[in-house]
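Trainee: Listed next: structures, encoded as structure tokens.
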Structure P
Amino acid sequence: MKQSFQILGTLRIRRPSIWRHRDLRLVIPARTVSLVGDALAMIALILRVHDQGGGTTGIALLMVAFALPTVLAMGFAGHIADRFDSRPVLLISTAVQTLACAGLASFESRWSTYAFVVLLQCGQAVANPTWGALTPRIVGDEDMGRVISLQQSLIAVTGIVGAALAGLLVGTHGTSTALWVDCATFGAVLLAAALVRTRRGGCREASERYAVPVVASREVARPRTLDGLRILKRDRLVWLIFSWTIPFIIVLEGVNVVEVFLVRDDLAANATAYGLLEAFFGAGAVAGSWAADRLITDAARVRGVLIGLTGTALCIGLAGIAPTVAVLALCLVLLGTFNGGANAAIGPLYVLRPADADRGKVLAAINGVSRAGSVVALGLGGLVGGWLGPRPTFVGGAACALVVVAGLARRLRGVDPTAP
């Protein structure tokens, strides 16, 4: 085994750095700063609702507020991302997010919190597929696998930093201060959106893109909510992975509803400890994303998805029976490793296999349906968590997730991984 690694190291071809792309050097740092703020804000808001006595229902409503705009706007957001000039789309959507975050920092009542979260996610629903479809234009398809692994690693790192900051800021200065910090981070994204030279969509491309529909059908040529899913369904491999991971997302998001109660109530940890535990998950996700960067072919990425999902399910069950905060921290490191690897493996399949002209619609549809699964999960998580309690919810969720992974592995047998 040791010799095999040495041989691979000798034969490995040095790939050019992804940082040679000027616009990527603007986008990645700006979005990284913003992701720190997002992680900080999420934990701050969960702690706000928990400390206001919202219970599992209050946490579930908060998660629904985060998810619902992405679901309802997926068709609209996808067509905006594909058809209109990316620069004004990004500037406007980011400005909306900035205003919403300022509202969250200024008003602390529970219902105003839900309302401003909905506004925040309306901007996010448009910005995410626009950035996602623009990035391959910046770096080219050949570098996207490495860029997605880098993005997943940075999401994990920002989760660590944001979680630690949230625990410290909320514990010492309250949630409003933490949310003002998040508001300030959107300035970096606004600056990057204004300075990026690469652009996508707009009048320059509309005549070429919409002169002949991708499929000679009025059903696809006319903007509809489910256009992205129709396009995605043409690729059997990606469609199977997508459709079977939705139940997995339902399990994972359902467990998230009761996580704060496992940490704060069952294990008697304080707000700072809760934030630091989230940082352990992020540390594991960095390692998982780094490992997934080595997956070059689609066949290897599919294997990475299956391994990552299996490990994630097992670690959820272990977290549910953790007797102490220290053991839970170890479980979260492993959980982050498998989950980060699965996300980094699945990302290139979603981004690179659809045609360039359809990527905004496909990414918006994936985000929307995933969020719809989250809405279902949050309702179930709130009900099951309130009925069974945190620990049985974790263990039962892990069992359900393993069944889903087994079903996906069975359906993928014999499917050709070659891109359409």
Structure Q
Amino acid sequence: MIDPISDELKIFKIRQQFDDSREDDAVAAIDREFSNGNYLPDLAGKSVAISAGSRGISNIAKIIKAIASNVKKLNGIPFIVPAMGSHGGGTADGQTAVLKNYGITEDFCQCEIRSSMETITVCQANEGFPVHFDKEASQADYVIVCGRIKPHTDFTGPIQSGLMKMMLIGLGKHEGAKVYHKAIKDYTFDTIVRSVAREVIDKCNILCGIGIVENAFEETSHIEMVAPDKIESREEELLELATAQMPKLPFDQADLLIIDEIGKEISGAGMDTNIIGRKYYDHFPADHEFPKIKRIAVRGLTEATHGNATGIGMAEFCRTTALEAMNVETTRINCLTAGHVTAAMSPIDFATDKEIIDQALNTVGFCDATSAKVMWIKNTLHITELYCSEYFYESAKQRDDLKILTEPTNLPFDEDGNLT
């Protein structure tokens, strides 16, 4: 018999304070950057491909539309290409559907979307593998690479997730993603991303990069147009800015982290490993890594992930309904392509949240309702407000960066034993 700790466990709600610096008008920021782009060539009659990725980026539809509008102001002919590796099930229609979910449509952006999984081979990288590039983008006179710069969920170093990776995996499509994820097993990510991006910049008519940085509240905090020859050095600096503005959980240790939902629009890994402290290993943190969380429980998938449950394998427990919502084929394609096969594996599942909490807390060592260290979040993007177990209450009262919103109270179970 397990100890029913959940019957006595109490939680309280807190709000964290983060840096809220932001661009108040993303469209105006794009207009400003184009006005300052003195190096831009004459675009009269020239076709310009604009990359649009699969991440849930704030204001992304407005940003893509504003880029297209500015290309038109320079008398160019813009079109949008999905740049998302194997996402959307690795199909052209699937990737168009991903963009539609973000509001990126031909009607809204007032330009064509050309979605294809075909690539061309640009050249052989110095490391001996082919460099793939989206066929539709390759036929354009110029390419604008647009993407958010942030810490990656797997890779470390001065270049992580951003414009360089967009040229590597996003515009490399499924074929490129397969090649590069294999190459990364033999070389460092830093070596591969620099090698491939340099070839793409040199040979694929990159007009500029549009780098986006977000604050801890998922708001656009910085937008910058970067000349092709400056992308590599400037992205390192923008990553430092993004890292400084990134949110984090309020406490460094937990017995159990409850996550309401995971999804590809939340993080490429379903749940952001930088937040949960599992960037190096699926089920425990590296020695230097925080927070240190013993067990993770996933309650469900986001609607926008369309069954892609990538990352569920990093959780030890989940609701049975989360597995039932999983599109096994889509999840496997994504995880196999990324080389993170364990991310598609199934955790131990139970029908109710109450069962999960009791079973999980009975596997972490000696703890009871007053000593159990539990945090409960919506997802790894939304951690400004969250619930914590009573164990953290006195510590929270001493913190200037935390505001206590409710007093400790029993877990809110419904009659079926699920959290409300």
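Read the figures in this text as sums done on the coordinates, not as results from a lab. None of these values were measured; they are calculated from a predicted model. Cβ atoms are built from the backbone, for glycine too; each structure is taken alone.
Trainee: Quick one: distance in nm of label points 7 Å out along Cα→Cβ at positions 198 and 278 came out at 3.6 when computed from one of P, Q, so which one is it? Numbers along the way, then the final one.
Mentor: Details: P: 3.0; Q: 3.6.
Only one of P, Q returns 3.6 for distance in nm of label points 7 Å out along Cα→Cβ at positions 198 and 278, namely Q.
Trainee: Ranked by mean count of other Cβ atoms within 10 Å over residues 118-125, which of P, Q sits at the highest value? Walk me through the intermediate numbers first.
Mentor: Working: P: 21.5; Q: 15.9.
For this comparison of mean count of other Cβ atoms within 10 Å over residues 118-125, the top structure is P.
Trainee: Once distance in nm of label points 7 Å out along Cα→Cβ at positions 22 and 78 is calculated for all of P, Q, which comes out largest? Before the final figure, lay out each step's value.
Mentor: Working: P: 3.4; Q: 2.2.
Comparing P, Q, the top value of distance in nm of label points 7 Å out along Cα→Cβ at positions 22 and 78 belongs to P.
Trainee: Have a look at P, Q and say which one yields 0.70 for FRET efficiency 1/(1 + (r/R0)^6) of positions 102 and 126 (r between Cβ atoms, R0 = 41 Å, to 0.05), as calculated. Provide the component values of the computation, followed by the final result.
Mentor: Details: P: 1.00; Q: 0.70.
Of the options listed, only Q reproduces it.
Trainee: Also, quick follow-up: Given that distance in nm of label points 7 Å out along Cα→Cβ at positions 54 and 318, derived from a single structure, equals 3.1, which label among P, Q identifies that structure?
Mentor: Numbers: P: 3.1; Q: 1.6.
For distance in nm of label points 7 Å out along Cα→Cβ at positions 54 and 318, the value 3.1 is produced by structure P.
Trainee: Of structures P, Q, which gives -28500 when helix-only ellipticity at 222 nm (-39500 (n - 2.57) for each DSSP H run of 4 or more, over all residues; to 500) is computed from the coordinates? Before the final figure, lay out each step's value.
Mentor: On the way: P: -28500; Q: -8000.
Label of the source structure: P.
Trainee: Looking at structures P, Q, which one was relative contact order in percent (Cα under 8 Å, 6 or more apart) calculated from, given that it came out as 27?
Mentor: Details: P: 27; Q: 21.
Derived from P, not from the others.
Trainee: Next question. Thinking only about mean count of other Cβ atoms within 10 Å over residues 142-149, which of P, Q has the largest value? Write down the numbers at each step before the final one.
Mentor: Details: P: 21.1; Q: 26.0.
Greatest value across P, Q: structure Q.
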